[in-house]
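Down below are the structures I want you to see.
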Structure I
Amino acid sequence: MEAQSNRKILTAAKKLGWMCQRHEDKYAMGVPDISFVSAYKNGWIETKFTRGDQKLKLRPAQINWLCDRAKLSQFRGYLVLENEGNWFAAEISTEDRTRLLEGIKPSTFHELGRTHEGPLPDILAFIQH
């Protein structure tokens with residue numbers, strides 16, 4: 001299911017003129033699923049898919065990868081969740097590490113720093129600006 005979410009994001013982002021690449025790296029733990037460059041920004045997207053209000057399955061290496069790089073001023077990392085047709089996005093900051101390690105669910109997603117919920121085009125607009 002997560003692969004389908006990735007395809008939806010890649011297809012929609014490319015229609016907006018973004019340059020995107022899907023990443024699968026069994027040698028470097030924690031690398032997010034998608035890197036992107038848009039007209040205004042570049043960054044990384046970690047994609048998750050859930051049903052109901054179950055906790056997202058984020059490995060510590062994924063959380064650390066995003067949070068460690070959030071210290072860099074030009075880095076932008078996002079967690080994007082598809083949950084039963086609803087989309088959520090959060091721009092990850094170092095302050096999100098503890099909350100992510102404790103576990104986040106769709107109902108508590110808003111507890112992360114800068115977040116947005118809406119259809120996929122709105123999620124991409126949130127990421128781009």
Structure II
Amino acid sequence: MRGRSLYLEQQCATFVHNQPVARLWRGLRAVPGGAGFELKEERPLVGRTLYSGWKEGSRIRIRIHRVKGGVMVRLTEMFRDNEGKVATNRERDDLEWQLIERLDPDGALAIMRQANERQKEVFDSYHACGGCARVVR
């Protein structure tokens with residue numbers, strides 16, 4: 001199962017959105033908002049880092065940058081320590097995946113189909129060699 005998760009994370013990290021930036025922005029505002037993070041920016045700012053407001057010690061950093069064929073989006077949750085300084089970060093592939101599903105359902109379906117095929121190949125190759133059939137007694 002972890003191989004499938006890693007594949008999906010990699011796809012989220014490298015996904016190129018080819019929608020108009022205004023449509024991307026509408027979807028982008030909705031996704032962190034659904035997780036309780038409020039975006040203060042009213043318009044997309046490609047090439048600049050944006051931040052949500054703080055919610056319970058964390059906020060979302062949004063990076064939108066142009067690449068060949070469209071734009072890439074990276075969402076990172078930043079956590080504060082007790083002194084109010086940013087202590088740790090974690091990529092929010094779950095929010096990026098929601099954005100892909102919202103804006104490009106066919107692309108999301110293709111990615112999920114490929115992830116499932118890869119998982120099945122790993123499962124089948126493991127079982128074909130008797131990997132789980134070996135019982136030590």
Structure III
Amino acid sequence: MTLVRVEYEFFDFEDASPAATDLARQIRLHFADGPTVYISWSWEHQHGDADAPYSLAFGPRSHFTEEASAVVDASGSAFWAGHLGHPVRLEWFGSEFQIVEVTSDRAKTYLFSHGRDRVWLAATPPTPGRFDATA
């Protein structure tokens with residue numbers, strides 16, 4: 001699917017910025033040739049009772065019923081600019097449903113939870129316990 005736009009959704013207590021490196025709400029990936037994909041943290045055990053709560057989840061529907069306080073176009077941010085106009089893949093990185101690797105022929109972006117109620121972003125595979133954009 002060819003990525004055409006990336007939006008960040010924020011709650012009212014967050015600083016809405018396209019330069020955000022973590023979100024309490026969710027990310028929207030818009031595609032030219034497919035449905036929008038929503039990526040968020042989830043408090044549910046994703047695939048079994050042994051899975052950690054606060055893992056990541058992604059799919060074609062919003063993970064929230066109420067409207068976001070703010071929606072920001074993050075397409076031009078360092079995490080996404082290299083993917084725009086190119087087909088991307090979303091794949092689990094590792095086996096604990098904590099990291100999603102977004103890959104195109106030009107870039108990689110890592111989205112992760114590490115057992116927290118947030119979606120963090122990184123340019124390289126994150127290290128468990130580190131929560132910054134250079135992890």
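None of the figures in this text is laboratory data; all of them are computed from the coordinates on show. Remember, it's a predicted structure, so these values are computed and weren't measured experimentally. Cβ atoms are built from the backbone, for glycine too; each structure is taken alone.
Supply the structure label, taken from I, II, III, corresponding to helix-only ellipticity at 222 nm (-39500 (n - 2.57) for each DSSP H run of 4 or more, over all residues; to 500) with the calculated value -9000.
Source structure: I.
Taking 2.2 as the value of distance in nm of label points 7 Å out along Cα→Cβ at positions 38 and 54 derived from one of the structures shown (I, II, III), identify that structure.
Derived from III, not from the others.
Ranked by volume of the Cα convex hull per residue in Å³, for residues 62-117 alone, which of I, II, III sits at the highest value?
III
Upon calculation of P(r) over Cα pairs in 10 Å bins from 0, in percent from the atomic coordinates, which of the structures I, II, III produces 11, 35, 27, 15, 9, 3, 0?
Answer by label: II.
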